[in-house]
1. Given that Cα Rg over 2.2 N^0.38 Å, for residues 26-65 alone, derived from a single structure, equals 1.14, which label among P, Q identifies that structure?
2. Can you spot which of P, Q the value 0.65 was calculated from, given it is FRET efficiency 1/(1 + (r/R0)^6) of positions 10 and 58 (r between Cβ atoms, R0 = 25 Å, to 0.05)?
3. Given a computed value of -25500 for helix-only ellipticity at 222 nm (-39500 (n - 2.57) for each DSSP H run of 4 or more, over all residues; to 500), which structure among P, Q does it belong to?
4. Could you figure out which one of P, Q the value 34 for relative contact order in percent (Cα under 8 Å, 6 or more apart) was computed from?
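Read the figures in this text as sums done on the coordinates, not as results from a lab. All values derive from a computational prediction rather than experimental measurement. Cβ atoms are built from the backbone, for glycine too; each structure is taken alone.
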Structure P
Amino acid sequence: MKTNGPQFYGERLISESEIECFPNPSPERDYEISIELPEFTCQCPFSGYPDFAVIRLLYQPFEKVLELKSIKLYINSFRSIKISHEEVANKILNDLVAASNPTWMKVEADFNPRGNVHTIIRASHGSKKAF
């Protein structure tokens, strides 16, 4: 059932959100940050059915670090978007790279099986430094 009532505060925060970053507190050191977002949803562009996935981010920051609340709101903004698995993984990577300019970043979109098919999309940017 769809209602046209007032927008809830969470919906407003999601619609107004932007990816935010803060200065890397240890730019002299190579290190990795791992973020897991287990409640990702979007819609199949062909059927309109919901797709569910775990989004995993692994990155080595350069000058900026991604702010976690803004990532949560950004990821939640996909829930009503009709988008393919492949496009969503690459869009997330492109948007996060544009916002944070990491040394290296990998996005993994691990979609729940549907119709006996399990899909995992992995996309990366930059060169990973060994440490």
Structure Q
Amino acid sequence: MISSTSFLLLRLAVGTSALGHGLVRVPKLRVFSQWMGDTFAKSMLPRSMVALFGLLLPIVELILGVLLISGLFTLPALIAGSFEMIFLVFGCCMIENWEPIASQLIHLIIYVVLIQFLSNNWMALDNLI
């Protein structure tokens, strides 16, 4: 059984990861989107879809980070984070970039564990609303 303190530490860690990714990417949104488009140029994914994903991903990461660190809308944030990781794994498969997949799957496992033990989410803004 996961304790409330362990839940908090995992939630803060994965939230900090998401927040950090978003914070460094949002200021260079267009550059990041262009990089993604270039990276996926030889994949079967349409460039316009990749470019849109590249524009949205940093914003989603930033929002997820804030929500998870604060403990606000924790369950929807954990579910959204899980889908984000699934999309990232799929993208890496499309360009045969296998190295980041392990990290993405670890993030996904943490999201799923947190969903499973959500009742231990004691230090969160969710409890105030």
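1. Working: P: 1.74; Q: 1.14.
Answer for the origin of the read-out: Q.
2. On the way: P: 0.35; Q: 0.65.
It was calculated from structure Q.
3. Numbers: P: -7500; Q: -25500.
Answer for the origin of the read-out: Q.
4. Details: P: 26; Q: 34.
It must be structure Q, since only it matches.
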